[in-house]
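Take a look at the structures below.
Since every read-out is calculated from the coordinates, none of them should be taken as a lab result. Quick caveat: nothing in here was measured; it's all calculated off a predicted structure. Cβ atoms are built from the backbone, for glycine too; each structure is taken alone.
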Structure P
Amino acid sequence: MPIQLTVNGKPESLNLPDDMPLLWALRDGLNLTGTKYGCGVAACGACTVMVDGQAVRSCQTALGDVAGAQVTTIEGLGTPQALHAVQAAWVELQVAQCGYCQSGQIMQAAALLAETPAPSDDQIDEAMNGNLCRCGTYPRIRAAVHLAAQKLKEV
């Protein structure tokens, strides 16, 4: 039986196993490759997406567990012509170095700002704690979250 969900605002019907990780359903089933495979055990955050507005690790979230849910991936956060405030802040502050972890970082930051519009440094650090960056761009990530919060306030 197909699993129904909404991905980036578009209804989807996936004929995939219930226990397939959401990560692979997105990447292989829907060809949305912006969500990255990092560790496979929900320890690095590279695969972070939003499910019903909450940041989740898609490598450890079963497709069957998100039936009927709203899933947002990096592809659905903004467009090249209209970046989300978090994406715009990332570009403005040149956060990415290698860039591999950045889609997960951006999705985690967007979820944080949706819940906490003006986070403190401690709140940012706590929320972003599970998203690892091998390049060590953490100071730029924190600065970009603050800048994105400011941009969102101006909208």
Structure Q
Amino acid sequence: MSLKDKIGEDIKTAMKAKDKIRLQTVRGIKKAILDKEVEVRPKGQDSLTPEQEIELLSQQAKQRRDSIEQFTDAGRDDLADKESQELAIIETYLPEQVSDSELEAIIDAIVIDSGATSLKDLGKVMGPAMQKLKGKADGKKIQALVKSKLS
């Protein structure tokens, strides 16, 4: 079942359960998918690839994390709670996140493979790390870990 089909089913389920937050979030994801499909049509694609779906969901999750941070800083806990609920729903569609120990092991392997020794080599490590961990770990977390390993 494609992500688009799963989202359609989840919209029906949320409507029947009268779950407003889930319904609003899932409809937002569906809208983002449809917008992205319109964007890739001129390139000859009818639908999104699984990689594009993960990228889209990762962007949605990142937006929610940034919003939570900003709302918390502004003292708007009510809005931060709403964004947290939406983030939890979006994360159910993303691949399982890697644990901190797995993340560290993957980064260590990439650092060794690339021969990186200092912060000047950050790009040598970040490119392969982001490609390997796309959708499985937060980019800020990856960057912080890579910087700590190279400094």
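Details
- Relative contact order in percent (Cα under 8 Å, 6 or more apart) - highest-scoring structure of P, Q: P
- Structure from which 15.0, 46 was derived, Rg and Dmax of the Cα atoms in Å, options P, Q: P
- Source structure of the calculated read-out (helix-only ellipticity at 222 nm (-39500 (n - 2.57) for each DSSP H run of 4 or more, over all residues; to 500), -25000) within P, Q: Q.
- When mean count of other Cβ atoms within 10 Å over residues 34-41 is computed for each of P, Q, the one that comes out at 17.2 is P.
- Structure from which 2.6 was derived, distance in nm of label points 7 Å out along Cα→Cβ at positions 50 and 114, options P, Q: Q
- When distance in nm of label points 7 Å out along Cα→Cβ at positions 90 and 106 is worked out for each of P, Q, structure Q gives the greatest result.
- Given 15.5 for mean count of other Cβ atoms within 10 Å over residues 18-25, calculated: source structure among P, Q: Q
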